[in-house]
Each structure stands twice: as C-alpha cells, then as structure tokens.
Structure 1
Amino acid sequence: MTDLEAETEERQLVEAAQKDPRRFQALYERHFARVYAYAARRLRDRAEAEDVTSEVFQQALAHLPRFEWRGAPFAAWLFQIAANAIADRARRRERERGTPLPEAGVDARLEEVEELARLFRLVRLLPEDQRRVIEMRFVEQKSIREIAEALGRSEGAVKQLQFRGLSELRERVGQRHA
C-alpha cells in the first residue's frame, strides 16, 4: 500500500466514524498499540498506561466530530490527546502532593508531540520499504527478526533498510533545523 493509499484509507475510516460512531472500532484497532506504547514509555507503569490509553480513545471518540485534517496523520492527534492526558495526570499528582509542577514541563510535552507529528510526516516521505521497516521497528516496536519474517526478507536486509531510513530521516531533520 502506498502512502497516498494509506492516507486515503485512514481518511475514509475517520469520515465513516464521524458519521457513525460505531465505526470508530477500526480506528481503535489500527492505533491502539501505538498509543499504548507511547503512554507506556512515558509513564513506565502498566496500569497507568492502560488508563491513559483508555482515556485517549474515549476522548477521541467524544471529540471525533470536531477532528479536522491538518497535514498530520490521525495518530498525531491521538498522541496529542495522550500527551495532554499524561500532563493532566502529572498535574493532579503534584497537586495531591502539594508541590507545584513547573509549566515548562507541559510546554516541553507539547513541543515533543509537535516534533513527533513532524517526524511522522517525514517518515511518510521515505521510500515504501524503508517507511514500513521504520514504522514496524519504532512504532509497532517489533524486533528485526519479526520484521524480517513479516516482510519475507533477511534480517540483514531489514537492518540495511532501517539504517538507510534512519539516515534519510536524520538528513531531513537536519535540513529542517538548519
């Protein structure tokens, strides 16, 4: 599937769910693992990551009618919701303890989500085989062996595709910051 086909398919899923909330299940299944991995990496607590993931999809479903395409994938919107939920939890926890949370932490998380959205856009520009390896490795968190089996390639070929994809991303990120 090409990037354009994937984007078109996702757009159709979102539009279908906006018309009929029962169709949200397809979006949930498509993005659950990524959102959970995002929350788990930041919270380092399984129960909290599960709670945040649940909260993200509840909020996404509730606010789906207001979702608009703005050049970033649907997952970036979900990550924004997750970042906000994580920040809200941190603020609540700090209020309960009675120590103030520096506002810089919230701004840093927002910048992190924005940078993640930019990175998603850059990944979508990679050649299909490199893009698929990068997504499977870093979004789906699959091992080199699992990716090789799924793609019918050798582990060496997968490592080479990953290396080339990461090199291309580093170059493009460097160009954006120069």
Structure 2
Amino acid sequence: MECNCAGKQENSCSTIDTALLEPFLGQYEGPDAKGNLISILQKAQEVYGYLPVELLVYIARRFGIKPAKVMSVVSFYTQFRTKPVGKHLILLCQGTACHVNGSAVIEEAIKEALGVEEGDISKNGLFTYKNVACLGCCSLAPVMMVGDKTYGGLTKDKVIKIFRDIEQEETAQ
C-alpha cells in the first residue's frame, strides 16, 4: 500500500484534507487507538464517503498501526469502501432465499435501469450497487437496500419504479 505523501509532513496527505477528520481522531489518542480501528475507519468513511489508500496510510501512521493491518481490516468488512460511490448505495442480497426467488433477475434489472456494472457509479452520480451475501430479510426475498431503506418482494418493474422515484425526489430538491 503506497501513498503519495512520501516526503511530506507526517500528518499530511497531498490529496486528502485530513483536517476534516482530526477532531474525531483526537478522541482515540493513546494506547486504545488500535482497539478502535473499526470506529476510526467508520468515521473516516462517513467524512470522505470512502477510504482512499492515502487516507488508510495516514490513519496507519497516525496511530502506529502497520498499513497492511489497516488494509486487512478494510478488505475484510464489507461495510468499507475503497472506491467512491454514488449518492445512494444499493445493496442487493444474494443470499439463498433471494437467489432462489430471483435475485439474478433483479441484478439484471438494476444493471439495465442504471446502465452500470457492480461497483460503478451511474452517469447521474446517484447510484452504485453492490452484491452482498445476506441482508437478513429472507421473508422479503428478493430484497435490496437503498441507503437505509429496505425494499422486498422485488420485481423488475418495482426496481425501475424505485429508481425513478428516487431520481424524481433528487430533482425536486
């Protein structure tokens, strides 16, 4: 994991304004910092929208953690993203119940409606979708989440309507 920060001040990064995160990071100074890595990463992702490599290196250096350790945590937990995403993150369940009830058809509907592949940002910048192992809503299969809202009993037509409604809400704002 490399960073373009080489040769810069220890706590600065060339393309990331780490000052946005500093007020929060100050809470974790001291011997418990390593035990709070997940909380630190969650806050960083909340602030920046994702976790760019430069930021991960900065966090590692700031708290005396090996960069490989930070990256292993980020890559292990599906909640963390290392690429930017659209304004609305879609999580499509691919668990057994959803698979049996047509999640593949729903995935094709998402791709078609948004013109994207998994992990890409739609042209209007509003959507990114990601497949996940399970959302824990098996009785609603097939199911997806858009942000913190859950949609179940999905069909191709329902998916298209959900996205149209969100787009209309966005343009009305």
Structure 3
Amino acid sequence: MTIAEERLMVEAAQDDPAKFADLYEIHFDRIYAFIAGRVRDRDVAEDLTSDVFHKALANLRQYEWRGAPFAAWLIRIAANAVADQSKRAAREVSSSEDPPETGVACEPDLDAIEHRARLFRLVRELPSNQRLVIQQRFVEQRSIREIARQIGRSEGAVKQLQFRALESLRAQMEGRDA
C-alpha cells in the first residue's frame, strides 16, 4: 500500500468510523507483534493491542497526517500503552517478587516488528492441525505429550506436525526475506 492510499484510508475512517476496520486489519499484526515483543503475558499483549486500537479509533478525528505512516502513530500509542502497563505492574509487585521488565525502547525496531508480524500471518495460514500444534507448543508452551493427549494423536504424529509446520514457516520466511 502506498502512503497516498493509506492517507485516503485514514481520511475515509475519519469521516466514517466504520471504515476504521480496514486500518485495523492492515495494522493489527504489526501492533500485536510490537507489543508481544515487550510483554511476557499473551493475555496482556492481547488486551494492550485492543486498547491501542480503541484509543486510536477514539482519537482518530484529532489525527493529523504529517507524511509518516499511520503505523508510526499506532506504534507510539502502543509504546505508551506498554510503558503505562509496565508502571502499573511495577506498582503492583510486592517487595518479595522480581519486578517486571521496565522500560520501552525509545526507537522501535521496525524491521523486527515487521518480521514478527509476517510470522504471525504465516502461522495463521498454516493448515489447522499444524497451526494448533504450533500455537500450543510455542504460545501455550505445552509439551508434545500434552498436545498429543489433547488432540488424540500419537506423540510421533504431533512431532511430525510440528516439524512440517516449522519447515513450512522457515521456507516461507526465508523466501520472503531473500
């Protein structure tokens, strides 16, 4: 998408908030990847991502186009949301617990965000059984045995699904990065 096309989409959404859905679809993976790279808890990352888009929609009429991609504005909102979350978590931590990681990089690594967003999209495109194994194995951090028990397959079958999924993701990521 060109900057001119994006600007038209933003202006259309400013006139009709229902058109914000298009901007949400385009930028969701990028914003989620940015946040997920900074918070450990998946539920927190999902909540913060939701908050970012809620705030963006609520403030869209005040948004002024300045030539930078719309994603830069969203990432700034996301960085502030992560920083606020980190401050809240630090206040809630008792002295006996390890404090959460604090601080947000001032300059987000846009290449890393794009790389992670592309990976999220590719995982969603996997066949459903491979996607399920990848999500349970790497997001929910379940063991091969737990996954096999849950989906009613042998451990060997789960390992094969994981292997095929990872090979597919690797090939697609290398093909797109080349």
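Which structure, out of 1, 2, 3, was semi-axes √(5λ) of the Cα gyration tensor in Å, for residues 86-125 alone derived from, given a value of 31, 14, 7? Label of the originating structure: 3. As an exercise: helix-only ellipticity at 222 nm (-39500 (n - 2.57) for each DSSP H run of 4 or more, over all residues; to 500), calculated from one structure in 1, 2, 3, equals -26500. Which structure is it? Comparing all candidates, it corresponds to 1.
Any read-out appearing in this document is the output of simple, stated calculations on the displayed coordinates, not a laboratory observation. The structure presented is a predicted model; accordingly, all values stated were derived computationally and were not measured.
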